[in-house]
1. When mean projected area of the Cα convex hull in nm², for residues 19-58 alone is calculated for each of the structures 1, 2, which structure yields the highest value?
2. Can you tell which of 1, 2 yields 11.0 when mean projected area of the Cα convex hull in nm², for residues 99-218 alone is derived from it?
3. Taking Cα extents along the principal axes in Å from the coordinates of each of 1, 2, which one would give 53, 42, 36?
4. Please state which of the structures 1, 2 yields 38 when relative contact order in percent (Cα under 8 Å, 6 or more apart) is computed from it.
5. Starting from the value -24500: which structure in 1, 2 was helix-only ellipticity at 222 nm (-39500 (n - 2.57) for each DSSP H run of 4 or more, over all residues; to 500) calculated from?
6. If distance in nm of label points 7 Å out along Cα→Cβ at positions 11 and 227 computes to 2.0, which of 1, 2 did it come from?
Structure 1
Amino acid sequence: MVARVIDGLAAAKEIRQECKARVNKLVQSGIRPGLAVILVGNDPASAVYVKNKIRACDEVGVHSLQFKFPSDIAEEAVLKKIEELNRDPQVHGILVQLPLPRHFDLSRILLTISPEKDVDGFHLYNVGGLVVGNTVFPPCTPFGVLKLLQSNNIKIEGQNVVVVGASNIVGKPMALMLMQQDATVCICHAKTRDLAQFTILADILVVAAGRPNLIVPQMVKTGAVVIDVGINRLSSGELVGDVDFAGVSEKASYITPVPGGVGPMTVTMLIYNTVASAERVFASGE
């Protein structure tokens, strides 16, 4: 068996085309979706991520605003800007690029963003909403994974799913979203003993552990769907995931590559959420 490679770039392109059509419809009705991005400090990786998000906005017609602050800025100044953006009717989504400098209280920053504009899905309201199934915005990376599975007509209902990684950004919300699709979900993490005894049972294996080549072929059931969320840069400069792609491709039925798999979907779902936010405002007549 040779796995079918899930093309995240193609899926992202299709969703962005859909978003562009929805933006055009909103513009004709007098509303242009707007995304505000706050960047604190000069972390090179964060700057690249923000650049990609701004480019994605331009691609679909979403108006973007960028606010840059030095790394030594007082937390209160950033909170004040968030509160201003919460009140701005032209802004439908607010994103604070992570990580933040150490002197920031991340929880306080995220809680200040209005849940109705929290297009990253990190506000406590949106995270808690995943438990009962009525979140305003799902977190972008797990939302992208779900869209990839659905776009490839991969059955989720009744499947055994193992999520490796229990972060608040990917692992935990991913598990909750899959449970909503009636999957049977197991979460593994850094302290799980004998990881292979769990992963070998997975019909769908989602790996977001941040450890290169953590998952090797003998840990994967023949015919499993393998979604690699990890992205790691080796000393050689090569980007790899958490899964031994070459080896596991010989056993899996579907697999995502790194790069070109889940990554493109994360930014795309941010745009998707921003457009949905603008549509919600239009529907409410505000």
Structure 2
Amino acid sequence: MSDKLRAYLALHFCVLIWGFTAILGKLITLPTLPLVWWRVLICCGILLAFVPMAQIKNLGRYRFWSLFGVGLLVGIHWLCFYGAVKIANASVGVASMATTSFFAAIAEPVILKQRVKWYELLLGILILPGMALVVGTIDWTMRAGLAVGIVGALLAAVFTALNKKVLENNPPPPLAMSLVELSGALGVTSLVLLPMLWYAPDMRLALEGWDWLWIMVLSLVCTLLPYYLTLLAMRHLTAFATNLTINLEPIYGVLLAAVLFREDKVLGPHFYLGMVIILIAVFSHPFLKKIFEKKAPAPAPVS
């Protein structure tokens, strides 16, 4: 089995796991900000017990703060994603993430200083009619949630490209990289949480009842494991291919939400038609890549 195939399989496994994150976000009764804060706090605590401090020191000051900065974007992305779930519902939250490929088609070439691929931009534009169908079937409250989710999708495209840049040049150990980035996510959520607790002292921070179980599943199974595996997979995949594969998450998330929360009764057929259009546009990429990026023929041997 080739490294690239192994990377794709690991990434698909991660996406399957991520399909449960919106469901867990719905099951956990905490508001968005405490939910994300607990998620990254538990992850950082576990990683601190396993990552040798020598690996952190070997990163160097510049790389450490670069990874910490990426983690800030990760934290804001999670706030947007779970904010979309809380404002609207789980299906709208995961549907908004389908725009990540469009943003990735622009973010990756800019950050990695590569040529923008016109067919990737075209695929991103083709997603828009599907998004129009999705938006047209939800009320204004849910549209606010969709907008917040799209901001999260933009941030996901940016931090994925930044991670790819880090992994292309002497990649650090994935667990050490995860710890620094998740520490950045913890930092930004703590920075937002503290003044919120001051201005809204009635906001619930404590975990109650089943919240303890769901937050542990979210942290261990749906965060640490896929975060680690994704960083390993990205050593062999582009940022766009990574985001493209991650677009399977709306399928799992929406289907799970429909089964568990009966959200299919709220959203209607146009929502799902829009989702199909989005996914057709997204998964056309491998075929277009084969057509427009054929390997140049090998030069004829000199006689």
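1. Numbers: 1: 3.1; 2: 3.9.
When mean projected area of the Cα convex hull in nm², for residues 19-58 alone is computed for each of 1, 2, structure 2 gives the biggest number.
2. Values: 1: 8.6; 2: 11.0.
Considering all the candidates, the number was obtained from 2.
3. Details: 1: 53, 42, 36; 2: 82, 54, 33.
The read-out comes from structure 1.
4. Details: 1: 23; 2: 38.
Only structure 2 yields this read-out.
5. Values: 1: -13000; 2: -24500.
It traces back to 2.
6. Numbers: 1: 0.7; 2: 2.0.
The value was obtained from structure 2.
Coordinate-derived values only; no laboratory data. Since the structure is predicted, the reported quantities are computational estimates derived from the model, not experimental observations. Cβ atoms are built from the backbone, for glycine too; each structure is taken alone.
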